[in-house]
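The next part holds the structures, each set out as structure tokens.
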Structure P
Amino acid sequence: MFVSPLIRHFKVEPNFIMTRFRRPPTHAGSWYSADKVELQQQLRQWLDAVDITSKDRRPVVLISPHAGYRFSGETAAHGFAHLRHLEPRPKRIFVLGPSHCGYFQHCALTMCQTYETPLGSFKVDQEVITDLKKSGLFMEMEQEWEWEEHSLEMQLPMLYEALHEDGGAEMPILVPVLVGAISDGQEAAYGRCFAPYLADPVSNVFVISSDFCHWGQRFRYTYLPSDAKNEPISEGIRQLDEEAMQWITGGDVDAFHSYLKKTGNTICGRHPIGILLNALQELKVHGPRVKFVHYAQSSKAKSVSDSSVSYAAAVASLEAGSA
């Protein structure tokens, strides 16, 4: 599993009470605004700018980046905008994100009862958490990992704004899952575990948290496709990511794994994506069901001393045709 060498050291802010009952927004004020009005205005601006041309297929999965909003917020909005005005509203949101702050070889479940954002809170679905634990596949999140981890938290303000309705309608309940350094076989096992929930798109939506290529000496990764050697580096990175997106779009988990072994692409959410592809295979969903709707890079790298992180948003449906 790729782990960025630039992870910040975890520090609990003085106003965050360490408790197993609530998970505070530890990255508010740094990775995104902690001011409710300012944050809401920013999120609405991005969401309102997205033109949804196809509304006839109900989204069951989003793939969404998890960097600071000034880098990836616009891209994330292209996915979350598909959740606005859904009827009926989903009852439950699963968020699967990679661990950047602790090494473990399982998926981990929260023991918190709520996840908070500056906009409002999500209740955690204790019943589903209990059912998942019965499978014997899951461990509990270490509290420090849970507080430090950003891959889950960065989905929540955008998710809250996309699903919030004036008039006080209750928000969907949340199932946060932190994905460790699991094997291909474990991805398949977790895919089977989540498939029954994925099969009910009226009740459930899955958010798969992943950034794409982390490129440059800063990330110890400077691979480029052989046929892109004469192209600008940023274009080579794009080609590298587009091949990954090709296999994800086609739902071919074996080809995705082969691609990762060949290129070593530093897609930090590779294991959550692998779980998704296995779940789709378990449901015998073949052909293109995942559609990438936006792609961006944090900067246009020109040399190995530059650094770039790629962000992609995708939407998936179980219905015929692309999402």
Structure Q
Amino acid sequence: MTKNPLVSIVTPSYNQSAFLAETMDSVLSQDYPTFEYWVMDGGSQDGSVEIIKKHEKHLAGWVSEPDGGQAEAINKGFLRSRGEIVAWLNSDDLYRPHAIRNAVSTLQKHPDAGLVYADVDSIDTDGNVFNRMTYGQWGLVDLMSFKILGQVSVFFRRTILEKAGLLDLSYHYMLDHHLWLRMALEAPLNYAKGEVWGAARIHPGAKNVAAAEGFAREAIRVANWMEKDERFKPHFQEHKLKIWAGAHRLSAFYLLDEGKPLESLREYWRSFWKDPRTALKDWRRIGFALLSPFKPEKFRNRYLEKKKNRITRSINEDSKG
């Protein structure tokens, strides 16, 4: 790797004018010296194109044309880009300051790693942090067991992308996890513990909110795919119960977010049947699902408010330090 390798960032976008300018600013304000930025718009009619044009002179390129969805838009950006390191940033998410520089540094410190990742802030519509998603030093079996990386803080080498292949156009929700799994077959992952490279915006129009059931379906689909794929077979047979428990747990998670507590409980039961320890990691959510007839939203909201305040205090203390 060269001293300052070229980094390519791709933003897929469709009718996200409410957040697109902030997303683009978070990329273009990065302090890393050599990066290129591509915006792949799906033919937006909400003013997004005008926002892109305002930033046009700072972009490597952009298009606004109908496409087949997020995966196709990202792939178009990948194919146009030239960077030794690649990532994508969705048009409602943000990079934190120094994200690209820190990701490159992590890859340079770990030359065997094909993909690196860090923690992710969850932010609301107004950009306020209400949660921090922290991870661990995970490998192939962890991903197979549906430990999910926050895509906004993932960067990878082009050589690994070329070996793993582009995003599968048939996936619309678990497309990133499907790609990470294929990349993990090719090279180790490395976790930048304690660093936060991005912020994922949770809002009513976000896919993981508006179409949560789609994630539930594709979690099961990914598990079925791994079980049949010869590349995963040795690991799958050894960890089959844990993997299926993870798939059903993730499906249950999204079904509960979709407002389907009974379906969620069925999936949690399937997870528990496969591996109780995996299912019980979500014991609070199982409790909310069980109490759903009694409408425990006020208790859940109170818990989330306390959690948000605790995280906000922690972030403020970090910034002072």
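If you line up P, Q by mean count of other Cβ atoms within 10 Å over residues 104-111, the top spot, with the largest value, goes to P.
Could you tell me which structure in P, Q was used to calculate relative contact order in percent (Cα under 8 Å, 6 or more apart) as 16? It was calculated from structure Q.
When Cα extents along the principal axes in Å is computed across structures P, Q, the figure 54, 45, 45 traces back to Q. The value -10000 for helix-only ellipticity at 222 nm (-39500 (n - 2.57) for each DSSP H run of 4 or more, over all residues; to 500) was derived from one model only; which of P, Q is it? The structure behind it is P.
Throughout, read-outs are computed from the coordinates displayed, never taken from laboratory work. Just so it is clear, the model here is predicted, and its values are computed rather than measured. Cβ atoms are built from the backbone, for glycine too; each structure is taken alone.
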